[in-house]
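Listed next: structures, encoded as C-alpha cells.
Taken together, the values in this text are just the output of simple stated rules run on the coordinates, not laboratory data. Keep in mind that this is a model prediction, so the values were computed, not measured. Cβ atoms are built from the backbone, for glycine too; each structure is taken alone.
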Structure P
Amino acid sequence: MSTLDQIRIVSRDSPMALAQVERVRAELAALHPGITTVVVPVKTTGDKWMGDLSLVEGKGAFTKEVDAALLAGEADLAVHCVKDVPADRPLPAGTVFAAFLERDDVRDALIHPGGLTLDELPEGTRIGTSSVRRTAQLAVSHPHLQCVPMRGNANRRLEKLAAGDNADALLLAVSGLERIGRADVITQTLSTEVMCPPIGAGVLALQCREGDSALIDTVSDLGHPGTHREVTAERMFLHVLQGHCNSPIAGYARCERNGELSLRAKVFSPDGKVILNAHEWAGRLDPATLGTSVAVALLRQGARELIDGIPH
C-alpha cells in the first residue's frame, strides 16, 4: 500500500473534463479512502482556439498544457480522454499511462430538437460537427445532409443548437453526454455500423510521471484489463498508420467475455468516396501485434496515400 496522502489531479477545465476527474476521484476514494485529491484545472490551447485544430498542433492542443503541468511538478496525475491523446508520436518523455478506466459507450449520438432520427432528417439539414471522421461517414450514408463546422465543449454546442445558431442537429459522443448528465438530449444512438467511433472512444487514461512508482501502483488499481487490451491494440494501429487529426480514421477493438480480442478499423477519404476496411481477430497475437496487423492490412489497400493526401 502506498504512503501517499494527497494526489493533485490536473485536467482541462471544461465541464466534461472536470466531470471525468470526479469519476476518477470517486473510484480512488472507494479503493483508497485515506488519500485526498485536489483538482488542478488548466485551460488548453484546444479549448481556447475555436478554429481548425490542425492549425494549432491538432489533437495535442487538448493535452499540451496538461502534460506541462505534470512534468513541471504542479500536479501528480493527469486525466485524459484517450481519443484526444495523439498516437502518431510517443507520450511526452518522462510520463506513462498508469491505467485505463473501464470503457464507456463508444457510440455517437444524434441530437435533433424535433426528435427526428438520422434517416428521417430532410435534405439540407445542417449537422453541426467539426469531426472529419463523422463528416466522411455521413457523406457516404446520408449524402443529402450538410455538415457544418462546430467546435466548443458539448455544453456550448448544445447551447448553440438550442439558439438555432448555424446547425439544425448535432452529433456528439454518447459517453461525453452521459458524463455531463445530458443523456436526456439524445434523439438517437447510432450503431457502430452507421458511425464507426474514433480510436480510443469512451476511455479515460491516467497519466503519471515515470518515476512516481508509489503513485503508479496506487492508481493502477483503477485500471480495467479488457479496456487496457483494447486501447493497446487501437493505439498501436494508429501509431503504425501515423494518422493525424485531419485523417478520417475510425475503429475500435473489442475484448469479448471469453477474452477474444478483435479490431475493426476504417480509413476514409474526406468526402467518403473511398473507404478502406479491415477487421481481424487476435487469436494468439498480443494486442499490439493485432493493431499492427490491422494497420498493415489497410496500408496494403492504400491507406498511406489516402492519409498523406490530406493537408494537415
Structure Q
Amino acid sequence: MSELLQASVIIGILTSAIRLATPYLYAAIGETFAQSSGVLNLGVDGIMLISAFASFYVVLHTGNIWLGLLAAILVGLLMGLLMSFISVTLKAEQGISGIGLYMFGLGLSSLLFKTMIGTVKTVTGFQAVKIPLLGDIPVVGQIFFNHSLLVYGAFLLVPIAWWVLEKTTWGLKIKSVGQNPAAADSLGVNVDLVRYVSVCLGAILAGIAGASLSISLLNLFQDNLTAGQGFIAVALVYFGGWRPVGILWGAMLFSTVNAFQLWVQVLGVNIPSDVAIMLPYLLTIAALAFTTNRGRQPAALNKPFERGES
C-alpha cells in the first residue's frame, strides 16, 4: 500500500480522475436536462455505446476526429428522438422504454463491431492540449490543464448547464414541465416540445460521452465499452440532486475511485483485482442508498402527461 502514497502516484491518480470524469459529466448533465423535464431515460448507456462505435468507426476510416464527434452527436440525436417518441408521444412506461433502449444499443453496437470491424483496433483521437501558462504551473498544471478538448468541454459544461437551468426562460420551462406539466400547459408551454428537446439534448450529450471514451480517453472500441458508466451517470443525477455542481462533485468522487482501482492494478498492490474493479459499482449502490437529495426530485418525473389531467 505504500506505493499509493508516493507523490507521483497521487498526482497520477488525480490526473486520471480528471480525465475519467469526462463521460460521467457529459452523460449525467445530459440526463439532468431530461429528468428535469420529467422524463427518466435509462437508455443512456445504450446511447453511449452506439455513439462510441459510430465515432470510432468514422475516425478509423477517415482519420477526422471532428467528423467522428459529429457522428456521435447525430446518433445521440436519433436515439433521443426515438426515446422521446416512445416515452412522450406514445406515453410508454419510461423505465421499461429506457431499458429497452439500452439493450438495443448494447446489441446493435456489438453486432456492428463484430461485422464491420471484427477485432479491437486503435485510432488517433483527441490529443492533450496544454493550456498556456496554466499548464506550466507545477503539479496543478499537470493535473488540471493538460487534457484533451473533450475533457475541458465536460467541465465547461457544468457552469453552462447551471446557467441554462437556473437563469434562462428555457430552463424555467424545463423545470416547470418537470414539476407540474398541467400548470405549465395552462400557461401556454408546449409540454411535449420541451420534453422532446430536453431528452434529445440529453441524448446528444450522452453521445458525446460515448465519443469521449472511444476517440479521446481510450482511442479504441470493444464490446460493452462503457461497462455500465451510463447507469452510473443516471445515479449521479440523483446523487447530485439534479444540480450540475452536485453532479460535478459526484463525478469527481466516482472517477477518483475508478482511477484509484486502475492504479492499484497497475502497481500490483496486494488487493484482489476483482475487489478493485467492483469499487465504483459499490459506490454507486451506496450513493443511491444514502443520498439525501430526493426532495429535489422533479414531481412529474417518470409520469406521462395527458392534457386535461391534473
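Here distance in nm of label points 7 Å out along Cα→Cβ at positions 253 and 285 is compared for structures P, Q. The highest value is that of Q. If distance in nm of label points 7 Å out along Cα→Cβ at positions 93 and 125 is computed to be 3.6, which of P, Q is the source? The read-out comes from structure Q. Supply the structure label, taken from P, Q, corresponding to mean projected area of the Cα convex hull in nm² with the calculated value 15.9. That value comes from structure P. Thinking of P, Q, which structure, once relative contact order in percent (Cα under 8 Å, 6 or more apart) is computed, gives back 21? Computed on structure P.
Can you spot which of P, Q the value -9500 was calculated from, given it is helix-only ellipticity at 222 nm (-39500 (n - 2.57) for each DSSP H run of 4 or more, over all residues; to 500)?
Numbers: P: -9500; Q: -22500.
Going through each structure in turn, the value belongs to P.
Rank structures P, Q by distance in nm of label points 7 Å out along Cα→Cβ at positions 13 and 229 and report only the one at the top, that is, the highest. Largest one: structure P.
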